[in-house]
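Take a look at these structures.
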Structure 1
Amino acid sequence: MFKVFLYVSTLMRPLTAILWMLSFSVLPELLHAHVGGHPSVHDTVAAITLRMKSAFTETELKTLTPYQVEEFLNEEEKKILSTEHVHFRVNVPVVVSIIRDRSLKSQPFWIRGNGWNLTGIVIKIKDVEVDVWQKSFPAGDVGLGVNSLGSGGAHYIPILKPQNEGDVIEVSDIYPGQVQAAILKAGVKLYTDQEETLASVPELFNESVIIQTKYNSRQDASLVNYFKWTQYPSTPQPDQVVLTWSDDPQTTQTLQWRTDTSVKEGHVLFQNKASFNRFNPKPLEKILARFEVLETPNIINDPISHRFFATLTGLQPDATYVYSVGDGSEDGWTELSEFTTAPSSIEPFSFIYMGDAQNGLDRWGSLVHNAFRERPDAAFYIMAGDLVNRGNDRDDWDSFFYNADDIYDRRQLVPVIGNHENQGGHPTLYLRNFDLFKNGPKGVEKERAYAFEYSNAQFVVLDSNIKPETQTAWLEKVLSETKATWKFVTYHHPAYSSAPSRDNASIRKEWLPLFDKYHVDLALQGHDHAYLRTFPMKGEKKVASPKEGTVYIVSVSGTKMYEQDPRNYTEFGMTNTATYQVLDIQISGDRLVYRAYDIDGKLKDELVIQK
């Protein structure tokens, strides 16, 4: 739990100071509201960026301020960005309060003037100050604008109170559809796509209605710093070569890579290494790749690139293959690299798991290369979400791939969607960058959740950004049908949190009964940026050994670090330490050895599980 203190400015009319307590809990998801026909903020922003690109020089685009962007907008654009981000109807006259992150300074632009008044109320949430703006509206339409013209800051929270005592507010025709209205009471969610809830309601806001916006829509009009320059633009030479799986790891291998737009065709040359002879070479097999045009218009120096995808089939299990990718010309090929297929029988193996890379990707690159150097026998790498910081900014992905060079073209990457991949509410670039299994739950977008087996282990990848219940039935099906000795699940938001004031109770409610029922051995998680290993847990209680319960891990591999609260489920925790984890599956005696290492290869944590 964290506390929020409300104090009163000397500039405002007399009010009683209020203690506002916030905590994290879970409520059932509410139904989406009606979606009406309204001018599109998205389309308006897209049109503005086109005008900006032609009106400003590259140097000017790098240094634009919110004021300059505001001055650049025409009247129609200002109107849409001021009133069409959130729109609804009320049946009685209301006072709308906007709870706004003060770090946004003069943003949003539409709240200055236009009848909005700063009340002088300041709410301090931990180290974040939030103020309150108010405006009276008659019965009828209420339109609210975008969160800001820049980036950063929390999304504002609208609260409605009747102007006339005794009136009951009814909210209808809410736009967009993901936004909802609810009675402001203890336990209500603040946002439709976040877990935060109110533990109690201040007297000031009794008999009020909260408009639950989408937190992830806070950057819908991020026109300041919208334009980016990648340090690693595409060229005719293939790069960003990454191995993933989209089908049986025993007999298939999926590859993806990138070129610039001058390359229109991609191919893979490959051969079983046992048949490969440098002195008397036989012709390599060749297959044609499919390619997609990736348009990222905010990348000034490389707005369009080509991404290629190919899946090799009919491979032999437990075999090493050499391969090269290119355009089919004599000189347009990468250096030979290798991959190894999964064994067809039960064999000992090792794999590496990492939490969030996200920030400081050059430093993370050193860690992942050190991990490869120390444990070249590791078969593949799991990353439990937040591979990058800005999931829909391509320059972040370019940096990620650059710093993973010579690793993921030799060892398969098993990625998970984190909240930073979900920037803007959808993991667009994540799904465009990787070709993954499509065997996930019905009704869930392909490749967001998937499962596969390797030797005597089952791996289940879940997407904790969407409602956990959308994956529960499928999760039970895959866990109940496997005969694997070891079961691993990986997802981003921890069931047992490490960082202060965080709790993902909906994940515990939906998934942990199945982890208990089918005895998942380890849950590999991220998000909280402070290393945590729980006691073996079952029924949300500590049990005697991993034979009886599941061990939950939280780790971080990048440079962004959090504090850590003492928790009754913590067996071992540490802060300010980037780690990679090596898991050795030993067949003799069905034994698992888990070890966590820091960037210098120093052992930081260890666990042995004996079946």
Structure 2
Amino acid sequence: MDHTHRSDQDNIRAQRLRQLFWSIEFSLSGITLLLFYFDPVWYSVTTAIVMVLLTSVLFYINAKRLDAAAIVLISILALYTTLLMWSSGGLSDESVFAFPCLLAFSALLGNRKIFLLLLSYFIVNLLLLGYANSAEWMVSVPSKGNLSSAALITVILLLTAFCIWLLSSDLRNTLMQLSAENERVTLSERRIQHLVNYDSLTNLPNRVLAKDRFEHAQLLAEREGTMTCLMFLDLDKFKTINDSFGHSSGDFLLTEIARSLKKVVRNTDTVCRQGGDEFLVILESISSEQQISSIAEKILEEVRSPIEISGVSVTSSLSIGIAVAPTDGNSFDAILQKADMAMYYAKDHGRNNYRFYNSEMEQNAEHGVQLLSAMRRAIAEKQFTLFFQPKIDLKSGKVIGAEALIRWEHPKEGMIAPQAFIPLAESSGLIIELGEWIIQEACHACKRWAEHGFVDLSVAVNVAALQLKRGNLLTIVENALVMNQLPPEKLELELTESTVIDDSEKLRALLTEIRTLGVKLSIDDFGTGYSNLGYLKKMEVGILKIDRSFISRLLVDDQDKAIIEAISHMAASLKLKIVAEGVEDKETADAVTAMKCDYAQGFYWAPALPENEFIDYVKKENAKYLSM
């Protein structure tokens, strides 16, 4: 930047030197003619010599020796003017008028040293000339004014005016540049201020500005005797959309969600982007919880409107946590923390809904911390066990295997439900250690079944996303099969859609190696994510498990029935097996059988059973099968 600025300055100086050179040469040529006609010949000859000497200035300009060019130009003219003054009328000579002109030249060329030296030189000259005349060392005789002197003064005046005009022009240009620079600086400051307070993607206020808006709303609420509400919004399964359609489509969805939120809230309210797929909504002057609930329901309804992404109609949903000041606290950070807690509570209770903060949530959070600590001890103390839910062949009615489900019997709290500790295990990373134990124990159980004579039974194990991404799953599976001498086809790994939708080379390579072992792969809860045929083909899974939410509404909801039929036809064309989860009664069992589902599991046959009860159940069911 500095180099460019200096180059621009040099170009301007070179231009000014050329302009002065040619204006002086033109002026001196006119003066030479006048002197030739009205004054002694040596005046015109001297002027012509000066013109020739001045041509050296062009050489220095072309060589880009601008300081030297300026010095030569000013020096020659100063000496020439001094000569004329001392040889003619002295202090009354017309050439004295050239002094201000030469000073203007030096100022125009922007050389402070030349200006000061020249000014000093002229002052000394004038003083010396005045002293010489006073001491009568020399007597300057003022010449009688004539056309030559008038023309000379006119030329000097024109040159001086030209310099002043150039100086004023440069000054105007400098002022315009300063004005433009000031405007650029002002715009930059505004942009910086905008970036500090606003989200660059959605152009919504960010957390910094949200805090300011919240505090302003709270002051207003204190004066009015109303409440200020903070909503913490989080998109459900946003990562799946990002992984399915790409980050640019994810960004597009976020901007559309931001636009939808702004449409719903009032003009006095504020929509902010907290970061990622999280948004904040600040509601001013709230008088009741019913008013908050009404706005929350409108938000959920608006966000559910389909959005087209890459030619696919995508329906989104939000989980909303709500905290209210002053009921739940007074500071922004405290209210935000509680709204965040309520949002996770809404997410844990089915998503696509909203929850108000209450003290029980905080107690549950504390209980979660305690539970996590207890879980670490439970692994070491072997408090976990596996239950097995039978899997039924719908054509024959025979038990063909089981799904291994972990159970935790706490020494004080008794049996703890999986939904209470599995999410904690996944969020803390304990699922890797826990998952390794489940695979090892499931393979060991399947080996025991074979020793009881049930050689056809297989076992299915759920695998968490973290196990695929961070755990050494291939080695764990290989070790479990080898240590238990279990044929690989007896083990089935159940993966969620959100896990396999991450179409990375690393994941595909891992699943390929697992399939090469002979282990089966299945997709659990199929139909609840953004299902597509692409990953089914790439991952080469062999089994689809239809989510229980579809099965439970099969007999009462035609749309769910149509979804199951569509999945069944698709699976048949791809040569995939279908498992119906959550079959609770005979009517549903008959319906999934009619729809060509291959296998099923559910309370209609048996819940998840301890291993000894599972063996008894298999013996009883197989006896029925053999007697048929």
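Which structure, out of 1, 2, was volume of the Cα convex hull per residue in Å³, for residues 204-395 alone calculated from, if the result is 209? Going label by label, the one that fits is 1. Here volume of the Cα convex hull per residue in Å³ has been calculated and equals 163, so which of 1, 2 was it run on? Checking each candidate, the match is 1. Computing helix-only ellipticity at 222 nm (-39500 (n - 2.57) for each DSSP H run of 4 or more, over all residues; to 500) across structures 1, 2 gives -20500 for structure 2.
Read the figures in this text as sums done on the coordinates, not as results from a lab. This one's a predicted model, so the numbers in the text were calculated from it and none came from an experiment.
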